[in-house]
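Have a look at these structures, which come just after this line.
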Structure I
Amino acid sequence: MKEKSTWYSKRLERDVDVVRWGTHGTPILLFPTAAGDAEECERFLMLSVLGPLMEEGRIKVYSVDSVAGEAMFSKDNTLEHATWVQNQFHDFVRHEVVPAIQADCQSDEIEVVTAGASIGAFHASAVLCRYPDVFSQAVCMSGTYDLTKFTEGKMTANFYESSPIHFLEQMPEGPHLDKLRERHILLTHGDGRWEEPAQSWRMAEILGAKGIPNRVDAWGEDYDHDWPTWREMLPQYLRELVPVPETTDAG
């Protein structure tokens, strides 16, 4: 079952699409790659391989337009505007998308699992690190976690606030970090074409230094930075990480 919603976000100053597939189970928020839209995962057949998990009532999949990626890679935007959008995008996810997911699941307390590949992995990890009160786990595939490679090394306050590999190192002890230590981030990558395994290991090192549970899985040289790799990875990890539902009576 597919349902598409569109609303105007004052935070982002534009319309944004959010799509849901499935009817029951743990909510999975799947971020697109780069500047992809909310239905990118369907076009690249990710929903087909996740079908059995949805049919079991194990997961409901949600996806949202990559507004931040679109801003970051547009030649028409300044760095200041692009990083403002990135920061606002995470705020939009926490304060608009998550409440919509919880309402759809008929639970104000249900926690969300995030997932994504490439730049989507960055956003999946970032929202968990920023909002561990509502996100429980992140499945990050072939991640690009240091976006300064796209900003020529330049930094803004908005960029710093939205980039885990930067803000985590300076995060003080306290309730936020305590909550993060109850969460888990899976970092997985191939060793084939276009992959950057060092990105995952750098993220893992920063997480580990703060005592945040994480794991790095390497899939070998046969796995490229591409959709066939991610279509194999994501169902496997969600089957491992998401519990089998006791019943399918509730959303």
Structure II
Amino acid sequence: MKRTAFAVCCLVLTTGQVVAGEGVPAEVPTLVELSAREINRIVCPGQMSDLIFSEEKGLTGHFSGNNAFIKFTAEEVGGKLRYSKEPSEIYAVCNGAVYTIIGAPAEINAVTIRLALPKSETVEKNIARYKNMPLEKQALQLIKEAYDGVFPSSYQVTDKTVPVHLCPDLDLVRQQVVEIEGVGLRLKAFKATSRLATDLELAEKTFLTAVVGNPILAVAIEQHNLKSKQSTRVFVVERKDLPTATMATLDTGAKP
């Protein structure tokens, strides 16, 4: 019931533009900040078959299925725990490819690292998923996946908290960006919290601004009526320009 109502309340627009998603590429050494104290997660878009690191550099970890978990160990010095401050190499074998992560310990919360599929394979899977689907349905499909928090491995998902200054009534924080390479869609997930002492009613048009997304194809709000200090999720889908050949393959049925 709730999910159906949520989809119906989505505001779908039409428009067009380009940016790349984030994810650790294969065969390219990539520096990544990891939590020095908490357990960090590595997600493979398929099967993880090996995880190699140096215990001498203060690392411990294991892998299972498509996940691996890495933690910096601590040594006790003078009755206090001392954590490593030196970057360490981590090699993850995912789908037969080797990913080289240079893990730099930092005083941050636990990090989730996503390993990227080779671009050609990513594009093919995304095009096959959205082929012949009308543009409006593409936007709704992506919003439903974000609502459930489950994405195909071909999506490039970046979890990063970024405050957004929208209006005096709201605290708005961008929490996630999802890129659909080859399809021309990008989703941004936000957390919106009321600053008012009274009830606040949210409308999709409030988020139709360049500080939230540009160009915006669709906006969906999980809960429209907020009490003081209450939060809700907001999903914004952007439409990106695609090469003519890719658009012909997709055949979205969108009218100019």
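All of the numbers you see were taken from the coordinates with simple rules; none came from a lab. What you see is a predicted model, and the numbers here were worked out from it, not measured in a lab. Cβ atoms are built from the backbone, for glycine too; each structure is taken alone.
Quick notes on this structure:
- If log10 I(q)/I(0) by the Debye sum over Cα atoms at q = 0.13, 0.23, 0.26 Å⁻¹, for residues 71-158 alone is computed and equals -0.47, -1.16, -1.32, the structure in I, II: I
- Ranked by mean count of other Cβ atoms within 10 Å over residues 23-30, structures I, II are led by I, which has the greatest value.
- Among I, II, structure where Kirkwood radius over Cα pairs in Å as derived comes to 18.1: I
- Relative contact order in percent (Cα under 8 Å, 6 or more apart) - structure with the largest value, from I, II: II
- If you line up I, II by mean count of other Cβ atoms within 10 Å over residues 135-142, the top spot, with the largest value, goes to I.
- helix-only ellipticity at 222 nm (-39500 (n - 2.57) for each DSSP H run of 4 or more, over all residues; to 500) from the coordinates reads -4500; which among I, II: II
- Among I, II, which structure scores highest (criterion: distance in nm of label points 7 Å out along Cα→Cβ at positions 55 and 119): II
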